[in-house]
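J.: Below you'll find the structures, each written out as structure tokens.
Rule-based calculations on the coordinates, nothing more; no lab input. Here the structure is a predicted model, which means the values were calculated and not measured. Cβ atoms are built from the backbone, for glycine too; each structure is taken alone.
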Structure I
Amino acid sequence: MNISILETGKLPKTLERRFGNFTSMFFNLLNQLEITHTLKTYEVTKNQFPIDLKSTDLWVITGSSYGVYDNLPWILALKDLLNQIMTKKIPVLGICFGHQILAETMGGKVEKSSKGWGVGVHTYYRNDKTLWTKRLGHSFSGYASHQDQVIVAPKTSIPIYGSKFCPNSILTYGDKENPNAISIQSHPEFSKDCLKAIINRKIGKAIPRSVGKKALETLKLEPNNLKVFKTLLEAINII
């Protein structure tokens with residue numbers, strides 16, 4: 001399977017040295033699922049964009065510290081690219097920023113949430129039953145690290161999972177039983193230690209200390225990231 005990573009950001013260098021970059025995190029998940037694959041990464045923040053859209057079986061859009069509403073040339077170019085990919089109905093998986101920019105591209109609205117930081121282990125509940133959500137269950141937990149949210153879901157999307165804090169946590173596009181694209185606000189690629197390091201780096205600065213402390217407490221719970229990631233791939237018929 002050929003998989004292309006649209007890398008929209010990077011962790012700080014000190015964290016990348018400890019936990020790897022986004023590409024290596026997805027590589028590890030795919031290896032754990034024993035999926036034979038070839039990965040190619042495009043650093044879209046450096047204006048690296050693909051030419052042949054059909055050369056891949058799956059497009060993965062990573063997380064980022066940027067906002068999808070930032071008026072940057074590469075973000076505008078990425079939206080144009082996603083429009084083309086969605087028109088051709090090539091499978092897409094969006095994570096965090098990837099979730100948000102796919103929603104914006106398809107007519108939704110993303111904003112910095114008035115609810116503040118969503119960070120730590122969050123639980124999301126099923127809004128719409130499908131055959132593939134039976135495998136994920138009535139609810140699932142995931143590693144969250146975001147301020148922005150999909151405030152208005154695109155009319156072409158179906159909100160499958162959500163919570164009071166983040167109503168649009170998983171969105172599908174196309175037939176809800178056989179979507180051609182799916183996106184998720186949380187991070188199935190993160191490890192507990194990685195998110196802990198991110199929180200400790202930002203606590204008392206970007207993240208209010210009280211919010212950060214509560215988030216660190218939630219890390220006692222460990223989401224089944226592999227199950228979540230596998231279910232997302234099954235939903236878009238990649239595995």
Structure II
Amino acid sequence: MKILALDCSTEACSVALLSETAGQPAEIVGQFELAARQHTQRILPLVDQVLAGAGVSLKQLDAIAFGRGPGSFTGLRICLGAVQGLAYGADLPVVPISTLAAQAQTYINAVSMESALTENEVFAANGLIISTLDARMDEVYWGVYRQLEQGVELVGDECLTTPELLLSGHNIDRTTAVAVGSGYNYVARVPQAQELQRWYGELLPTAAAVAQLALIDFKRGLSCHADQALPIYLRDEVAWQKQTPQG
């Protein structure tokens with residue numbers, strides 16, 4: 001099983017290749033760059049680097065996954081355009097993955113690697129991960145996630161609210177929860193933010209996490225044809241205009 005994953009939903013631009021052999025843990029290789037306003041120039045070269053480095057061609061893939069949002073409007077459109085072009089050309093199914101879920105999975109990966117990010121911290125086994133992204137215009141994208149044996153599970157819905165309404169409708173033990181992501185830009189306006197175990201404001205979603213979650217969804221049959229893949233903005237007034245692939 002081989003899944004290529006792309007993500008341009010934030011200022012980062014990342015690509016990862018997940019390879020799984022029966023009976024063996026999945027292996028992931030990838031590239032991650034901070035490339036604000038350079039996603040168009042960087043995403044396809046990163047795809048070429050990752051595939052060439054692994055000695056894998058598009059035709060050898062089983063699917064292509066992407067961070068479907070919420071996130072940067074421009075980044076999401078660039079990413080989906082690249083994914084659709086690659087998927088059409090190789091006749092591959094597409095697996096859309098929530099950016100907020102991928103960010104929560106990125107945090108779990110950091111914990112499991114005992115990185116400096118979580119040094120001297122014990123993450124409660126029953127703790128929740130509040131994944132946030134700065135949506136601009138004084139609003140925050142957010143979702144509450146529970147860690148599963150494999151992947152993460154959304155508790156409730158993905159939301160777009162003002163910072164003051166973060167966690168509204170969720171009666172959770174904040175003392176065992178961590179928050180991640182750029183919603184931290186509004187931390188002074190988030191009620192009871194100080195009750196959280198910690199808030200990692202600099203954490204960003206990665207394509208590696210997208211690939212991990214995509215493997216789970218792909219095995220569940222949750223893939224689609226390239227022309228059915230859409231970004232999720234959470235803002236109703238923003239519409240994705242499908243385009244017929246050229247060439």
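J.: To which of I, II does the computed value 1.9 (distance in nm of label points 7 Å out along Cα→Cβ at positions 56 and 104) belong? Numbers along the way, then the final one.
T.: Values: I: 1.9; II: 2.5.
Computing distance in nm of label points 7 Å out along Cα→Cβ at positions 56 and 104 on every structure in I, II gives 1.9 only for I.
J.: Something else about it: When FRET efficiency 1/(1 + (r/R0)^6) of positions 176 and 216 (r between Cβ atoms, R0 = 35 Å, to 0.05) is compared over structures I, II, which one is greatest? Can you show the working numbers first?
T.: On the way: I: 0.45; II: 0.90.
Once FRET efficiency 1/(1 + (r/R0)^6) of positions 176 and 216 (r between Cβ atoms, R0 = 35 Å, to 0.05) is tallied for I, II, the winner is II.
J.: Taking mean projected area of the Cα convex hull in nm², for residues 112-151 alone as the criterion, which structure among I, II has the greatest value?
T.: On the way: I: 3.3; II: 4.0.
The structure with the largest value is II.
J.: Thinking of I, II, which structure, once Cα extents along the principal axes in Å is computed, gives back 46, 40, 36? Can you show the working numbers first?
T.: On the way: I: 46, 40, 36; II: 52, 44, 31.
Going through each structure in turn, the value belongs to I.
J.: FRET efficiency 1/(1 + (r/R0)^6) of positions 40 and 168 (r between Cβ atoms, R0 = 41 Å, to 0.05) was computed and gave 0.65; which structure, I, II, did it come from? Don't jump to the answer; show the numbers that get you there.
T.: Values: I: 0.90; II: 0.65.
This figure was derived from II.
J.: A further question follows. For which of the structures I, II does the calculation of volume of the Cα convex hull per residue in Å³, for residues 80-199 alone return 135?
T.: Derived from II, not from the others.
J.: If relative contact order in percent (Cα under 8 Å, 6 or more apart) comes out at 23 when worked out from the coordinates, which of I, II was used? Mind showing how you got there, number by number?
T.: Working: I: 19; II: 23.
Traced to structure II.
J.: If mean count of other Cβ atoms within 10 Å over residues 72-79 is calculated from each of I, II, which structure is the one that comes out at 21.1? Please report the intermediate quantities before stating the final value.
T.: On the way: I: 15.5; II: 21.1.
It must be structure II, since only it matches.
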